[in-house]
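These are the structures, in structure tokens.
Readers should treat all values here as calculations from the given coordinates under stated rules, not as data from a laboratory. Since the model is a prediction, treat every value here as computed from it, not as a measurement. Cβ atoms are built from the backbone, for glycine too; each structure is taken alone.
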Structure I
Amino acid sequence: MKKLISAVCVMGLAATAAHADMKPISEADVLAAQQEWANGIVEISKVYLNKGDYRERAKQHIQDLYAYGQGDVLFKPTLASDDQFRESFDEALSYFVGGKIKEDSGFAIKPWSNARFGEQNIVIDSDSAIAMGNYYFTPHGEDTETKVEYTFGYIRDDDGNLRINVHHSSLPFSK
């Protein structure tokens, strides 16, 4: 846990120095990034259903939205139990579309017809933001949503784009 806290603090300090001349992150920035993430998951599913190159679409999703390549990313996917944390781009790709890690069946190719962020709280510290709440996924051909709890952390890259550097999600506790 100390290593995790130290890594988050170091990332925050590095982000502060690197992005001192960039505009502060706003709630609107976070909401736009969340919408782009949700749209991306649904788009990967559509490409999969249409027998297109869903793997390439998933690569683009990760490249556009995650901070792999800019620094460490703390990624704990919802349906990961054997290999709980995804420290590399390839491990994230495996989670979304299957491949590298044995337990991965491809979260983004379930497929989903809708993904949306619901109730949440957002904390912004000018050059970083953390959002925590629930997001919902609707399987293709169904009406019932699956509720998932999440925490996402955001930083800006060198071009000013918001990137996910923390992604933790889990299914709600059941009695």
Structure II
Amino acid sequence: MDDIQEKNKLDGRLERSKKSRDLIIKAMRDLIDEGILSPTAQQVAQTAQVGIRTVFRHANDMETLFKFITKTNAEKRSKHFLKAVTNGNLEERIEKLARSRGEGYTEMQNFILATTSSKWKYKSLDNQYKGANKRLKKNLHEWLPEMNNLTEEKQEMVEAIMSFEYWYRLRVHQKNSAKKL
């Protein structure tokens, strides 16, 4: 085999490997989006239509798969959580903030639930969850700089009201519609 054929063979393997990895990440994300908050490697393999060995060739364990989708989710879905509207009066900004967070929480609901339900066993998920909460807190202060004039206790109350956990309680447990919130 000459150098060109060898290079083409290697390029083909790399392309197939990348395609398999993308299918595995998509399968993991799809399973979580469907409500399977702690998918098994077997479920991921079946959904991706690859062998279980292929899954573990790309990810040594399920924590690594969570890391992969955390990265892709951050790139795709952070628009709701990283921007801040700083113009308008306080009431307008609160309404826009609540709408933006609500849309983000709706889109990310199952992934957030998967993260919170698995963070006890995967240190990287626990760190990611803590980091996300710090970013949300910082973002909240960007939307509402008036919070800096509140006591620490009142700031924490506002943060709690704007949290996923409070939103989830209102939407799921109390069955409030998005319009009502």
For distance in nm of label points 7 Å out along Cα→Cβ at positions 114 and 138 computed as 2.5, the structure of I, II it came from = II
Of structures I, II, which gives 19 when relative contact order in percent (Cα under 8 Å, 6 or more apart) is computed from the coordinates?
-> II
With Cα extents along the principal axes in Å derived as 72, 35, 30, matching label from I, II = II
One of I, II was used to compute helix-only ellipticity at 222 nm (-39500 (n - 2.57) for each DSSP H run of 4 or more, over all residues; to 500), and the answer was -11500. Which one was it?
-> I
